[in-house]
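Each structure below is given as structure tokens.
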Structure 1
Amino acid sequence: MSQYKKTVVIGVTGGIAVYKALDVISRLKKKDFDVHVIMTKSAVEFVNPLSFQTLSQNIVNCDMFDEPKAWEIKHISLAKKADLMLIVPATANIIGKVSSGIADDLLSTTIMATKAPVVFAPAMNTNMYTNPIVQENIGKLSRLGYDFIKPESGRLACGDVGEGKLPDTEFIAEFVESRLYDKKDLKGKKVMVTAGPTVAYIDPVRFITNRSSGKMGYSIAEEARDRGAEVTLVSGPTSLKKPFGIDYIGANTNEEMLKAVMERFKHQDIVIKAAAVADYKPKTYSSIKIKKSEDDLSLSFVKDTDILKKLGTIKEDQILVGFAAESNDLIKNAKEKLKKKNLDYIVANNIVSKDTGFASDDNKVTIISKDGNNIDMLKMSKRKIARELFDMICNSNY
């Protein structure tokens, strides 16, 4: 986020998921947002405003006709103060009001008065959510530029099972953070990122792979998304959750990743190959499980496709970035790889470092450009490294 604290005005309406709004506020505060809360009269029936006041550290606003705490028109001052408005949970009632242009309480008048982005996070009974009237209202507001965080499917408070459940609160907080990210210099650009390991199968139950967690590639994809890019993430098998707002493509093997990348490469502006793709695969694959015996098992390996090198031979105007995971002669080996594979940038990291690298949230790298510039980065989060990488790319006037 930028050095200037952003303001989020949260509208809380009367649904059973209202208590989850407390956790959304807590998470936004931890991300250093200034949070102001408007509660409808129905919301107050579920949770005491004092809980929201304690977590937001600001006076909670409930009624247009409350005695003013300052000489200002409350719905106008909040509307102007907001960098973003989040309605959580958003009931069918508030969605219908805004869709119809009704402004009869503090929340609906503030929504009407603000020029900030407005995000609705609907939560309601599945039959209400799928009602054609509600869906028509959502469609109308979406066409007018309002954002919606799609509810999840699951068991609802009423006992029904279906769509209408409020999404995970961390997801909602991340969505808000993404919308308010301070850099949008990749808007209109297409970015493809590869991440994680690939596997090479030996038989139906055995394979070889590597220690890549995918965290670096996922951080790069999320940074590109938050800066406004249209992002495609081609990922090997990882334990990481799929990032929102990104076109996710799973790929287990070198062959699958190659196919996914080649189909999309020519349409991209920037391609960052952070995946640890298997360099070798077994010469023969056994379609049945290899049985254990008293003898040693010997496998022969053949070289697999070098995807990065293949991209380097066909690239036109794309910016192509590779990674060099080395255990020795880091800079020397990285520079050779940069030139050999016709890259614009290469990110070199030492895989034997004890406090960074595989499975860690941090890394310590050197970014090398084709024109000879090196940027050494001390230990920092992989997300910060992603930010520095895109800063370098965007500042090069590509």
Structure 2
Amino acid sequence: MSDQSQSPTDADATTVDLPLSGIRVLEFCHTIMGPSCGLVLADLGAEVIKVEPAPLGDRTRNLKGFVAGTFAYFNRNKKSIGIDLKSEEGRAFAHAMIRDADVLVENYAPGTAERIGLGYEEVSKLNPRLIYCTLKGFLPGPYETRPALDEVVQYMAGLAYMTGEPGKPMRAGASIVDILGGVFGAMAILTALRQRDRTGLGAKVGSALFETAAFLVGQHMAGEAATGIPAKPMPVRGRSWAIYETFRTGDDEIVFVGITSDRHWAAFCKAFGQEALLTDPRYTTNEKRLTEHGALQAIIAGIAAGYSRQAFMDILVANAIPAAPVATPGDLFEDPHLNANNWLVETSLVRGGTAKLPRLPMFIDELALGIRMQPPALGEHTHELATRHGLSDEDVKRLLGAQILA
């Protein structure tokens, strides 16, 4: 945790009985979707055991480019063990772990879990109370055996079409489908655990990338159905509000302003000394302002150009007008709101050093949903977990030497 003074919701996370304390999760996952699911469960208190392939571990530990921080971000509060699931002894040990687990999460390619002895039909016989969560590219149907990636389904589901300019589809600026798909997986798991409380039996649950992307685009599907007009990409979408766009300030910075109600409009006019606009019959309602958008946009652009970004933002915020500067991800490290109550938690990075990264965007009374354990080194908990499941110190040493464990 950060050294800042803590609010009641940031009490010592190691001493609080969290909602999922006592729930044991085996995470057979890599990259983003599966680890996102495990992250939610881990932050809520579950013992999440990340099962990595021996001897090299999760490949996202070493990825570069825009996903270079993936492992550190999505794997806090988890334990790590490396197992060679292609070996007979490795599979046998994985089965031993499954027998006393509450949840298994896997996001292998279609057919892989079954091939290595981790398919639902096989493991549910080992543990009838097991909640088995499968995270795939597609839910059952004609596409279910196709490979998928976050970006692939953004194009398939129309999300890239909606994000980019006409003729220039563009993926969203974060792995939103992977992450939300993982969150939906966690929701399915929590629901199945509640059901198990009543029935005593486990269940197979799951989520998928394509259907998650379709869910995101559903609002545009509904709009098209309601109006009969095909959805247009966001840069050229039809207007609902007269002012809902960016303006350049006098110091060549950019600020978004959203005037979505008559109250906002009145506040804007009074804040910037434009009372004449407030009484101008061309602008008295949102519908009239929409008709006069071109003229109104030019007027507000002129106002914005007379202020620095900070001065313009100060006035907008002071008058409760929706507005935002154009921030970069790096700006969030020192964001005063995120730092005020430890909504960022100090996290160890794979290659050394630490960074303040976002925690779950929720609170439950005064429980601390922060960091109890830093992202684990490969096999950091192998000895603990192996001996818990009946292996002797000599067994562990032998299996490590044979690279069946890591």
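FYI, it's all coordinate maths here, none of it is from the lab. Given the structure is predicted, the values throughout are model-derived calculations rather than measurements. Cβ atoms are built from the backbone, for glycine too; each structure is taken alone.
Determine which structure produced the value 27.0 for mean count of other Cβ atoms within 10 Å over residues 31-38, calculated from the coordinates; the candidates are 1, 2. Before the final figure, lay out the partial values.
Values: 1: 20.6; 2: 27.0.
That value comes from structure 2.
For the read-out relative contact order in percent (Cα under 8 Å, 6 or more apart), a value of 23 was computed from one structure; give its label from 1, 2. Can you show the working numbers first?
Values: 1: 11; 2: 23.
Computed on structure 2.
Here FRET efficiency 1/(1 + (r/R0)^6) of positions 63 and 335 (r between Cβ atoms, R0 = 25 Å, to 0.05) was derived from just one of the structures 1, 2, and that gives 0.45; the source is 2.
Can you tell which of 1, 2 yields 0.45 when FRET efficiency 1/(1 + (r/R0)^6) of positions 47 and 231 (r between Cβ atoms, R0 = 35 Å, to 0.05) is derived from it? Intermediate values should be presented prior to the final figure.
Values: 1: 0.45; 2: 0.20.
It traces back to 1.
Calculated for structures 1, 2, distance in nm of label points 7 Å out along Cα→Cβ at positions 183 and 319 is largest in 2.
Can you rank 1, 2 by distance in nm of label points 7 Å out along Cα→Cβ at positions 95 and 375 and just name the one with the largest value? Spell out each step's value before the answer.
Numbers: 1: 4.2; 2: 3.4.
The structure with the largest value is 1.
Out of 1, 2, choose the structure whose coordinates give mean count of other Cβ atoms within 10 Å over residues 87-94 equal to 24.4 when calculated. Derived from 1, not from the others.
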